[in-house]
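Okay, got some structures for you below.
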Structure 1
Amino acid sequence: MSLVVNHNLMAATVANSLNSHYSRLATSPQRLSSGLRVNSAADDAAGLAIRELMRADIASLQQGMRNANDAISLIQTADGGLSIIDEKLIRMKELAEQAATGTYDSTQRLMIESEYQQMASEITRIANATDFNGIHLLNGNLSGKDHNGSELDAKGKLKVHFGSGNDSAEDYYYIQIGCCTASALGVGNAAESDSAGFCVSTQEAAQKALVGLTAAIVSKDKIRAHLGALQNRLENTITNLTTQAENLQAAESRISDVDVATEMTQFVRNQILTQSAVAMLSQANSLPQMAMQLIG
């Protein structure tokens with residue numbers, strides 16, 4: 001290499017190295033301070049795209065867990081209402097048993113009938129009053145076979161969505177609750193007049209009511225059993241969603257998070273190289289002075 005004054009090629013070469021080392025040195029503090037290996041698309045374009053998709057799925061799964069927990073609360077609310085209805089049906093069967101015997105006269109049976117009908121009215125009141133977040137659970141609103149969510153208020157069976165997509169086999173299922181009013185259960189004077197549990201005002205009617213009440217209790221128990229199975233299923237779903245979210249979080253961490261030990265090693269290396277380049281640039285800048293010595 002010639003000794004020249006106009007162009008200090010050695011200094012230019014060292015300056016290029018200094019810029020390169022300094023650029024890498026500036027990256028390390030950003031990664032170490034943020035804890036992320038990928039802070040922008042420039043760091044890893046493909047990794048950034050994968051990470052953002054994973055973050056979206058993780059957020060969806062976490063909300064899905066909350067959705068499933070809300071559904072469990074809804075089921076427990078419905079089951080609580082059904083447990084009260086259960087008590088009323090048991091009392092009605094007790095009254096029917098009392099009215100079915102021949103040791104009471106018609107006046108006394110009318111007294112029994114009065115309480116019997118009051119119990120039936122209370123069943124209907126409970127069915128109409130049991131709601132979760134404004135959604136009535138036992139009045140038949142959720143008994144439809146078809147779900148329609150195209151309007152502002154969804155109709156038919158209730159859809160519980162917990163997955164990150166919209167696949168019917170993976171991401172949601174339905175809660176369907178039959179109507180539990182007295183008329184739907186076939187008890188009380190709100191039911192059809194030919195229903196077995198219509199009244200207990202006569203001995204014959206009371207004997208029929210025993211059969212009708214047994215059928216009503218079985219019908220109600222089927223609803224409770226179905227809700228219990230759904231609650232267990234939702235609890236298993238939450239466990240599965242938790243596992244999925246944890247695994248996705250681990251995968252996202254491997255892509256996105258910085259390895260502090262490795263990055264600190266790179267930081268020290270680039271720091272040393274930068275300091276060395278600064279020292280060499282100082283030396284390279286002094287080389288043209290040698291040419292001046294020859295001139296002088």
Structure 2
Amino acid sequence: MGMAEGRVVIVTGAGRGLGRAHALAFGAEGAKVVVNDLGVGLDGLPGPGSPAGRVVAEIEALGGEAVAHGGDIATGEGAASLVDCAVGRFGRLDTLVNNAGFLRDRMLVNLDEDDWDAVMRVHLKGHFLPLRSAAAWWRAEAKAGRKVAARVVNTSSGAGLLGSVGQGNYSAAKAGILGLTLVSAAEMGRYGVQVNAIAPAARTRMTEQTFAQTMAAPGEGDFDSMAPENVSPLVVWLGSDASAGVTGRVFEVEGGRITVMEGWRPGPTADRGARWTPAEAGEVTAKLLSSAEPPLPVYGSR
């Protein structure tokens with residue numbers, strides 16, 4: 001019996017990279033997997049063909065069950081068809097892993113409106129719409145008196161936590177995913193749905209140029225800390241019954257390291273119980289900053 005035995009799991013953007021690793025890991029742990037991939041390039045434009053079918057074949061070759069879905073999950077119709085695919089093929093839905101994404105990196109002064117909109121669409125809207133469709137199905141199940149033990153794993157990034165030079169659109173979208181995670185965890189808990197997010201670091205099509213410049217290739221038998229397969233064990237656990245009680249959390253995961261991120265918390269505070277003058281506000285703020293923890297640097301800023 002695998003950790004995800006009998007669960008029906010959707011993974012978006014599962015044709016390559018992290019999504020493929022997640023889909024294979026769930027399949028190895030006994031899940032029935034819906035492999036979603038539109039088959040686009042790094043910039044979100046159509047590619048020569050979707051790789052989702054190849055991942056399905058890999059899962060089936062290992063004795064698992066899977067089905068391919070090639071719809072655009074950043075549309076209401078595509079997101080609804082994704083949930084319908086899971087329920088129609090396997091009779092239920094237990095876990096949604098939102099992973100799909102691409103990059104259009106530019107410095108802010110060179111960032112076109114279309115590049116902003118495209119990244120927001122696939123990352124942020126592409127998380128919201130599948131989550132909304134899945135949540136509606138789970139709420140209906142709960143209201144019908146059927147027990148729900150659902151899991152959602154969203155995919156943010158260190159860029160969403162700290163920012164990343166040259167990635168204003170991507171950083172904003174990934175930060176938005178964190179806010180969406182917290183709200184959906186609070187709203188959907190009453191229906192038996194847990195929602196968490198990861199901020200992974202791994203070598204994929206989106207990051208291979210970065211890691212090619214900063215990481216040496218592992219030698220034979222060495223641990224490849226940037227392999228996407230290192231991220232998937234945490235995703236499988238979060239997507240399984242074993243993670244009961246864990247919701248509204250954000251985890252950084254890279255190689256063999258897992259970190260619970262603690263987010264924004266109140267730091268030094270001053271309250272006079274009345275309105276400040278601009279000069280007074282500046283003076284007290286300077287004192288507060290002198291005793292506050294300095295922010296971590298934005299990626300690429302040093």
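One of 1, 2 was used to calculate distance in nm of label points 7 Å out along Cα→Cβ at positions 127 and 255, giving 2.6; which? Only one of 1, 2 returns 2.6 for distance in nm of label points 7 Å out along Cα→Cβ at positions 127 and 255, namely 2. Computing helix-only ellipticity at 222 nm (-39500 (n - 2.57) for each DSSP H run of 4 or more, over all residues; to 500) across structures 1, 2 gives -11500 for structure 2.
When relative contact order in percent (Cα under 8 Å, 6 or more apart) is worked out for each of 1, 2, structure 1 gives the greatest result. Look at Kirkwood radius over Cα pairs in Å, for residues 95-222 alone for each of 1, 2: the largest one is in 1. Match the computed value 68, 51, 40 of Cα extents along the principal axes in Å to one of the structures 1, 2, and report its label. That value comes from structure 2.
Given structures 1, 2, which gives the highest value for mean projected area of the Cα convex hull in nm², for residues 39-118 alone? Display every interim value, and only then the final one.
On the way: 1: 7.6; 2: 6.8.
Structure 1 comes out on top.
No value in this document is a laboratory result; all are computed from the given coordinates. Since the structure is predicted, the reported quantities are computational estimates derived from the model, not experimental observations. Cβ atoms are built from the backbone, for glycine too; each structure is taken alone.
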